[in-house]
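Novice: Multiple structures are listed underneath, in structure tokens.
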Structure P
């Protein structure tokens with residue numbers, strides 16, 4: 001097969017093999033028209049653009065829960081992203097949905113996260129007048145900041161899925177922003193919770209904050225006691241409960257990807273437990289005030305000295321006629337944990353001199 005025919009072949013294969021309810025690459029629209037790739041579908045191209053971007057690479061040095069962990073086995077924002085994406089691909093494949101779209105959304109959903117995890121996001125939210133949310137920043141990165149202000153020109157389903165993956169605190173099925181129009185985007189929203197609840201439990205046990213026996217007994221009874229058992233139960237439930245997405249059964253009205261009531265209740269129970277005993281207290285929170293101080297201090301410094309911001313961010317800021325606060329937040333939120341500390345030390349900590 002000549003290379004010029006591969007994309008058309010893949011698009012035809014999608015029409016033949018995917019569910020009638022799946023998003024099709026051929027139908028995806030970009031914000032700015034461009035010549036199609038002869039080798040890759042639009043969603044495959046979106047995935048590659050995210051994967052090769054600088055914000056994606058920086059995820060390897062951004063906190064998931066435990067700030068700047070020295071242990072080799074603690075999750076970072078990058079490993080979280082990979083776990084979310086793989087869980088979502090498993091579900092999408094079983095339901096005959098578009099794996100490429102699912103993967104693109106999964107890889108891009110957290111690229112707007114600030115350094116130091118949710119402590120960093122909270123700090124930026126407190127000081128930025130327009131408020132900071134990582135899903136909004138992720139969308140801003142792919143639509144505005146990348147490629148010197150041109151954005152990555154991703155398709156609408158990918159941009160929408162990135163923006164709408166976030167959830168409200170009270171229930172993993174709720175959202176403060178809306179629901180993705182594609183089933184693939186809806187899968188990412190749930191897969192995000194499946195991944196972080198389970199790997200954060202694993203990391204909290206490794207850190208000695210909790211034990212398996214501390215987890216709610218009712219949830220463990222339903223989901224299983226081990227990391228693998230819990231994920232298998234949740235993923236299998238998503239596939240079985242949403243089998244209608246394959247096109248082999250009538251969809252609910254509205255057609256929304258969900259968990260069964262029993263599994264959802266147990267999953268929310270684990271989530272509530274983690275908020276009470278790990279996220280909002282204990283060793284994982286001991287450095288939050290320090291994180292707040294570092295970020296607030298950097299923010300105040302760059303507001304007073306905007307000429308020290310990267311030239312590309314200043315150029316975008318001036319071209320869009322945005323307030324300087326916007327450029328400062330773009331800069332700080334893009335930092336890795338260690339780079340934020342490096343910049344802080346360079347500006348505020350005196351140098352030591354040897355003999």
Structure Q
């Protein structure tokens with residue numbers, strides 16, 4: 001399997017020393033891939049030669065890519081991409097806030113699905129999806145009081161940014177979110193539903209699942225929040241998305257309208273910067289302000305702050321003792337599991353306000 005095995009610290013240093021600019025892009029496409037492994041290897045060779053970085057998932061059902069491409073190689077990259085018949089003119093979404101440092105190496109993985117949904121086979125049909133709305137169409141439609149707007153992302157994404165009046169499932173996974181939506185609105189299936197997500201890929205499956213479950217009028221925003229932010233900026237209209245858009249690269253978010261609508265999970269001050277606990281055995285994802293980052297050395301609390309100061313052998317012994325706790329707390333949701341992180345102040349954000 002073709003892959004980059006250079007130490008990540010070396011790769012990060014090489015990235016910082018680059019003298020050229022990069023562009024952060026994303027795209028996806030559902031289409032049949034007969035041999036995902038062969039397709040993966042073909043792309044790896046081509047994109048490695050162009051010094052592309054990123055995280056790409058390939059499955060029999062298609063491709064989902066978030067990438068960092070050298071600016072001087074962007075056009076050659078697009079020529080190669082569009083030369084693949086199924087990806088010819090596939091919509092490319094460009095990052096809003098972009099220093100090009102979103103990825104430090106090229107990772108292409110073959111997965112069972114490009115969006116892990118946990119749903120049973122036959123529970124949706126991707127040939128039947130919701131109506132695609134442009135950014136402006138979606139912008140206008142969400143003002144209709146008879147329309148139900150649904151955020152198809154996880155709770156830690158919607159906590160830092162969301163559309164006005166959106167219903168935001170309190171979920172850790174896509175499956176939890178879509179099952180929650182179907183159950184909550186089971187008696188309102190005749191209403192108009194408008195779905196949105198980061199780039200549109202989750203809405204394809206979500207809208208199909210809703211239609212499969214009897215929802216009659218389902219729409220989805222084409223290109224997701226990323227495309228919406230680009231288009232309203234061009235059109236000069238006020239954003240109806242408030243806060244920051246969570247992204248799945250090293251940045252972990254990019255501001256859409258400059259507002260901070262969430263709070264530090266440790267002190268409660270306004271903050272919208274996600275971080276992973278500096279104790280790699282914990283690696284808890286949570287929101288931390290600059291002051292708390294300094295106070296706790298980038299950790300989720302005093303316990304992990306003390307752990308990162310221990311020797312390798314001492315940390316290894318603790319890892320065994322705390323294995324179950326760490327396994328259960330990868331994403332901050334301490335209002336449901338306060339016993340897991342007593343060091344956190346637990347400031348709950350109501351994602352449906």
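Novice: If volume of the Cα convex hull per residue in Å³, for residues 80-271 alone is calculated from each of P, Q, which structure is the one that comes out at 127? All intermediate terms of the calculation are to be shown ahead of the outcome.
Specialist: On the way: P: 127; Q: 154.
Source structure for this number: P.
Novice: Shifting gears a bit: Supply the structure label, taken from P, Q, corresponding to Rg/Rh (Cα atoms, Kirkwood Rh) with the calculated value 0.96.
Specialist: Derived from Q, not from the others.
Novice: Identify which of structures P, Q gives the largest calculated value of mean count of other Cβ atoms within 10 Å over residues 88-95.
Specialist: Once mean count of other Cβ atoms within 10 Å over residues 88-95 is worked out for each structure, P has the highest.
Novice: Which structure, out of P, Q, was relative contact order in percent (Cα under 8 Å, 6 or more apart) derived from, given a value of 14?
Specialist: Only one of P, Q returns 14 for relative contact order in percent (Cα under 8 Å, 6 or more apart), namely Q.
Novice: Can you rank P, Q by distance in nm of label points 7 Å out along Cα→Cβ at positions 104 and 152 and just name the one with the largest value? Could you put the intermediate results ahead of the total?
Specialist: Details: P: 0.9; Q: 3.3.
By distance in nm of label points 7 Å out along Cα→Cβ at positions 104 and 152, the leading structure of P, Q is Q.
Novice: Which one of P, Q has helix-only ellipticity at 222 nm (-39500 (n - 2.57) for each DSSP H run of 4 or more, over all residues; to 500), as calculated from the coordinates, equal to -16500? The partial results should precede the final answer.
Specialist: On the way: P: -16500; Q: -8500.
The value was obtained from structure P.
A short reminder: the numbers here are calculations on the coordinates, not readings from a lab. None of these values were measured; they are calculated from a predicted model. Cβ atoms are built from the backbone, for glycine too; each structure is taken alone.
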